[in-house]
Structure I
Amino acid sequence: MQNTTAILSTRSEKTRNRLLKTTESIFATRGFGGLTLREVAQRSQTNLASAHYHFGSKEAMVLEMLQSRVRPINLRRMEYLAEAREKSEGKPLSTRDILRALILPIGEEISKSTHTRQTLAQLVARTFTEPAKFIQTMHRKFFGELCEKFMDELRKTHPEVKEQDLYWNLHLAISSMLGALAQHRRLKDFSKGTCDEEDTHDMIERLITFATHGFEAGISQPSV
């Protein structure tokens, strides 16, 4: 009986993973509106009832797929932030240390393989074109609490800066990160072959430096 239960559980998990993998593939190329539970089930070689059983709805299925991608990156971000706090010995972190903790983990993720880099780039690019309601739901679920953790550190580092300026500059730093990832494949053509789009380490280090200087320049200007 126990062996039968274990076999069924393993089969169920494999089906779930196939559904998530298919969801990622379709979402990356066609977005939320171009995805249906029925097609995901068919391409995963299972039935619609199975998709409903595992996820309940299309939105829940897409959000779980995104969570499987985002959660490891966010955990690493918090680890880098904790490491920076430990090294600072109670002093406020530098802007660079804060933004490094935010940006570096996604660089490490896309460095794993060409497939991972391309898939993540497609997923990020897709978020720019998704309906506002879906993006708001995704942001609250995956990034709301995380952003506040980084805002807490930025407040300690820049106590004299207005709240709206900190939010604006963090938003712009995040937008730069997402834009660089989503558009990285255009770099070779844009630079006429001068820049190596495959050098992820170089891109991430440049991005951290760019975001740091931009953030600090932004808060040095008087608020309008």
Structure II
Amino acid sequence: MNIRTKISLSISIGFIVIATTLAIFFLGDSIYSKTNLEWLSLAFVILSEIALFAGTTIMSLQVSPTNKMLIRSGMISTLFIYWVITVVCAFFKNIFIDNLKGYIVLQIIIIAITAIIIILLNSLATRVRHVDERIVHSKGLMDDCQKRLFGLKSNNRYTQFQKPLNDIYEMLKYGDKIGSSTVDTEISNEITNLEKALANKEAPLTSNTDTIVGNIKFLIKRRNMELSQAKRGSY
């Protein structure tokens, strides 16, 4: 279903529901016989319906990965529950027939609770999005590092360092890339240092190269450990 169809469908359903609400309200007694409480209850019901269908329309336009679907469903469910509670209050509005302010306060409290829940869910969704962005960035960075190491180990000019280069390449290739760690940038920087050391035309120093390779191995192990601990802590 394309975006235009989704918008049209949601708006059409919203108009039908609001029109039905208005029709039910105006059936029976004349407009002039309606009390302030009845007009207020109508206004709050219409407000809840607008919030429900506007929120549903906005959420339906967003393409969310699986880990965000529950948050989006939670927002829609919150708006739906808000609408149901408002309709129930409208049916039992006569309880407040002598307490108009009490009815208004009740509706304000319901709206406030709904708004707080929506804000919290939206904050959670923003946090999840930021985590996803960091993971995507880190994965891209590690993929780039892997390609650079492959280029180094495949270069015939560096045959004397082929074994250590192959070792760190294998460590990175078969390590966990789904996640971000505190050493991702350091790994990339050390690979840059390794490239510079190997590219030294005056003959790269074996001791310096071995030190950099050792640093990269240590950082990759640390990265794997951080990701492992993070995933164990998430269960």
Structure III
Amino acid sequence: MEYNVRHVQDFLKKATRILAITGAGISRASGLPVMSSEFYGIRLEHLFSLEHAQRHQNEFERYYRKMTTEFLHAEPNAAHRTLARHGVHVITQNIDGLDRRAGNKNVIELHGNLHAVRCRTCGYRLPVFQMTASTWQCMRCHGALWPDVVLEGEAVYDLWKAVCLASTCSAALVVGTRLEMSPLVKLLAILRSRHVPIWQINETAEQLVPILFQARELDDECVTLV
């Protein structure tokens, strides 16, 4: 079913708590790849599997450093900035950190953040640029440091917080993801059980998201209602 953008705009004006569930599609305009893409000849979904990372740790660390360097050059696009400016609560699958860099304080990063590392022994977390040695060793307990990202086969972060958001929001946008992963399917089920309006945007998010928050007539644009 399709709804006129003006209808969505009017609804969002009245919504008291808006939730956005985002995936790689929202960051495409920032020049970042989706998980089905390749990064220096290796598929991202393969690189970020737990089995591959454990079996090929040196390779994983090498690619991780390359990715961190390249992702640092990416900038939040209009979609990230709009969600931040309007105080939208974001649940994201992305590890690029662009929502936080856009100034959004209401972000749940289900898969962690590419730009941080965490000690697997004591849990100490620090930005990757603060690592002072080439070896991945915790400065506190000398345990092994690991990228603070959730690999395929691991449990996502802050799922309970995400469930609470889905249980209390009054409107939801799904941006750049098809909600095929298990945790997101659960969130979608919660939203539907509460009869929360859900609008899905899978293309041109950097253009359409700002439009949805503008108070002007746009009769020829449509978004899909989930």
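Bear in mind these aren't lab numbers, they're just calculated from the coordinates by the rules spelled out. Owing to the predicted nature of the structure, the values given are computational and were not obtained by experimental measurement. Cβ atoms are built from the backbone, for glycine too; each structure is taken alone.
Each of I, II, III could give relative contact order in percent (Cα under 8 Å, 6 or more apart), but the derived value 15 comes from II.
Here distance in nm of label points 7 Å out along Cα→Cβ at positions 51 and 195 is compared for structures I, II, III. The highest value is that of II. Could you tell me which structure in I, II, III was used to calculate Cα extents along the principal axes in Å, for residues 99-138 alone as 59, 6, 5? Structure of origin is II. Name the one structure among I, II, III that helix-only ellipticity at 222 nm (-39500 (n - 2.57) for each DSSP H run of 4 or more, over all residues; to 500) of -9000 was derived from. For helix-only ellipticity at 222 nm (-39500 (n - 2.57) for each DSSP H run of 4 or more, over all residues; to 500), the value -9000 is produced by structure III.
Computing Rg and Dmax of the Cα atoms in Å across structures I, II, III gives 18.4, 60 for structure III. Work out which structure the value 0.90 belongs to, where FRET efficiency 1/(1 + (r/R0)^6) of positions 131 and 155 (r between Cβ atoms, R0 = 35 Å, to 0.05) was derived from one of I, II, III. It must be structure III, since only it matches.
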